[in-house]
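Just below sit the structures, each encoded as structure tokens.
We did not get these values from a lab; they are worked out from the coordinates using the rules stated. Model, not experiment: these values are computed from the prediction.
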Structure I
Amino acid sequence: MPTLPSGKRLWLSMESILPPGRMFYPCRPGYFWYRDIDPAGGWLPLPGAESPPECWRQARIPENRLEAARYVRILCGRDGSHGRCWHGDWLISYRRPEGFSTEDWNTCLDFFGSERTLTFLEMVIERCRQQSNKRGTLDLDGFEPSLGGEAGSAVRLARAASVVDRLDMLLDTALMMEDEESAADIRERISEVRDFAEMTLDSYGPHRGLAHRVAAATALSAGEVEDVVRHGRAATRLLPEDQDFGRSLATRLRRKGHPDAARALSREMLHGRMSEDVEN
């Protein structure tokens with residue numbers, strides 16, 4: 001792998017793809033297992049950030065080298081050092097890192113387009129095929145085991161609920177500072193948290209209240225008001241004890257210029273409290 005003019009080193013790695021010979025869960029036909037950033041962790045590639053939390057995901061076997069680049073990690077290190085670190089970068093979306101000179105970046109681009117890299121991507125496709133062929137078949141749509149010892153969907157959803165608030169504050173800061181690149185990274189992470197919540201909502205009945213809560217918060221960040229009200233109503237019905245969340249959601253809707261939606265959500269909360277009083 002190349003040593004850049006500044007002394008930095010890069011490696012391409014298929015470590016995210018489960019080795020074909022490793023014992024693991026079966027997979028859907030035509031799919032394979034790989035490790036990705038756990039959306040419930042809300043990790044961002046900020047300076048000094050620790051390694052991202054991970055979970056296992058399933059994906060279709062890549063049909064070409066461009067698709068294979070989605071599962072290739074870029075590891076970084078220094079010349080003469082055996083240490084290799086992953087900072088959340090994938091070959092498909094790798095941007096020029098802060099601190100890379102023009103010469104460093106040009107060397108990277110030359111390497112990414114080299115015959116050596118193209119051959120590596122063919123090896124990635126073959127690894128995915130071999131793993132899929134040896135896994136057996138089991139349709140577990142939405143099943144994403146965590147690598148951090150928190151495989152339970154309730155724990156991950158609870159963590160995601162606080163993650164959305166933090167990401168939302170970071171997004172406001174990035175927009176205020178007109179940092180569009182950071183804002184794009186944060187929006188992408190919020191979108192991934194939302195996908196996780198909606199997928200969990202479809203798959204795991206006992207945690208529907210938490211899933212609706214996370215989906216409502218992420219929809220608000222995306223400006224999709226109808227989804228905010230829909231998921232917010234469901235969350236207040238299923239989690240009537242969490243009135244603080246409902247009030248906060250309604251307040252944020254008003255601040256963002258959606259008073260009608262805020263009133264609709266507040267009426268739902270009032271109806272829920274009245275129903276609970278009648279039952280008691």
Structure II
Amino acid sequence: MRYLTVVKFSVIRYIQVDLKYKFQLLTDAVWFSIDILTFTILGGIFDTLADPKLLLEAGIDYNFKNFLLVGVLFWAFFHRSYEDTVNNIPEEASRGTIGFLVTNNINISTLLIARNIASSVKTAVMTVVFIFPPLLLLGVFRDISIYDLPYILISFAICWFFMLAVSVMISSLNIIFKRITPLALMILYGLKVFSGYYFPLEVVNYEYGNITGPFKAIPIVKGLYLVRDLVANKNTDMMATFSSMIIGTFLMLIVAYAIYKFLERVSQKRGSLEFY
């Protein structure tokens with residue numbers, strides 16, 4: 001109960017901190033708008049110029065503009081919370097609060113989880129306000145049914161736990177190695193690429209064989225493709241997809257916990273975190 005209480009008040013603290021940085025909120029909103037505009041134009045050009053026969057041969061039978069815009073909606077929710085979590089320990093260190101927090105028995109994992117939750121709340125609000133309405137006007141959700149909404153929410157929830165595990169795992173490297181931003185961005189970029197954020201994986205498979213098959217087992221990738229299938233009104237085996245996502249997320253949580261505890265013990269032996 002004490003752990004949950006500390007997490008709750010830490011979430012409130014981080015939300016209050018975020019609200020002080022209004023310029024960052026503005027730039028996030030502008031960034032979302034640029035993504036929507038860019039992918040709308042790119043998807044429209046592709047849908048106009050692409051050869052339908054070649055697309056069918058590659059296994060692409062959907063509207064590419066909608067394909068990209070669903071990716072914008074999906075990753076808008078996870079991108080900022082991941083970055084905020086990874087940068088959390090260095091930011092606490094720059095404020096001069098990391099030593100105070102550690103010496104007062106506030107677990108680093110508490111800060112990372114609270115930071116991720118606070119950022120997720122912030123990005124959820126911004127997604128609903130700045131991304132969902134334009135996509136609605138662009139007709140992205142024209143074919144979706146109200147009965148699909150629970151499946152979409154479940155998919156987002158499972159992917160949130162997966163990204164929480166990834167965020168904590170990568171963030172914990174800060175305890176020992178420090179300045180891990182390039183690695184963190186590489187991981188984020190890789191997840192975006194293999195989830196088809198920039199281009200459909202079917203194109204890669206068509207040119208080079210089924211080399212992206214293993215990446216479709218990643219929960220965040222499977223979750224995004226599930227949402228896209230629902231938006232495109234395609235038939236999907238929900239139970240099999242959700243079961244696979246849950247198993248993958250559970251394994252990721254175990255790996256993240258093991259890595260975090262190992263690095264935490266190493267830092268405690270060295271006494272390095274207090275002098276970050």
Structure III
Amino acid sequence: MTQDHIFTLLTQDYTLLPATTEKELEAVKVLRREVFSKKFNLSVDTLEKEGYIFNEEDAQSFIYLIKHNESQSYVGTVRIFFINEQTPLKELSMQRIGKVTGIDNYTKNLPLAEISRMCLKHNLPSHTTHSTLQVRNILAYALMVMTRINFFLYRPAMVFAVMETSLFRLLSRQNVFFQQIAEPVEFYGIRIPYTIERNKLLQDTESTMGKVTRHYLKALCTNPSDFWSFIDNNPYLARTDTELERLCELFHTHGDDVTLDMLLGDVSIHA
């Protein structure tokens with residue numbers, strides 16, 4: 001399947017969006033309940049009590065959704081937990097809950113971000129042109145695209161994740177090359193702690209994810225009201241913490257000629 005086929009699926013059949021409204025956040029909870037209860041073979045009540053459906057980390061997180069356009073149903077979600085000078089939680093989830101130790105050397109410079117709560121609905125909508133497996137793989141790719149969109153909007157020094165080896169291999173095929181930073185831990189199964197520099201993540205994935213990322217950044221510039229409302233209502237973020245205004249000026253000035261260096265902030269807007 002070509003990148004053009006993937007782009008069409010993710011911009012026509014599906015929409016990638018930040019979860020900013022109460023309705024969208026409720027959809028996130030519904031997805032987490034369904035997916036994680038089956039994945040971990042635990043009751044929803046147990047997951048709720050352990051804070052795995054929604055917890056204090058979600059208050060200092062960007063959360064994204066995948067929406068199937070025809071049915072208007074949500075099929076996937078991912079969370080980007082962040083730490084900055086204003087946030088009350090100063091440890092990554094992998095440290096605080098997953099008990100990962102020995103990574104302080106990687107967490108010195110704020111802000112930081114951690115990718116977590118990735119999940120896809122079990123029963124995905126059927127497609128006439130793509131198999132169920134193909135669609136699932138593309139939507140797993142879309143979860144990472146949403147994190148890439150976020151890291152243009154927000155600039156953490158380092159990005160972290162604790163994940164299964166199978167997910168690491170899947171991401172590697174899309175040029176996402178995390179570095180292992182600690183020994184595996186038992187956290188709802190064996191998982192490995194990883195990190196990657198923000199700029200390396202964005203540069204390495206430009207060839208595989210650049211086109212769809214630009215599509216959604218431009219779409220956000222066209223209708224930024226919900227995103228700004230989320231920022232304005234979040235106690236740990238200010239509009240100046242994000243790059244949205246600068247990115248929108250880039251697209252206004254340069255259109256489709258915006259380069260990766262411009263998006264990263266390495267080239268003047270008016271160059």
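Some observations on this one:
- Once Kirkwood radius over Cα pairs in Å, for residues 215-254 alone is computed for every structure in I, II, III, the highest value turns out to be that of III.
- At a computed -25000 (helix-only ellipticity at 222 nm (-39500 (n - 2.57) for each DSSP H run of 4 or more, over all residues; to 500)), which of I, II, III: II
- Value 17.9, 56, calculated as Rg and Dmax of the Cα atoms in Å, assigned to which of I, II, III: III
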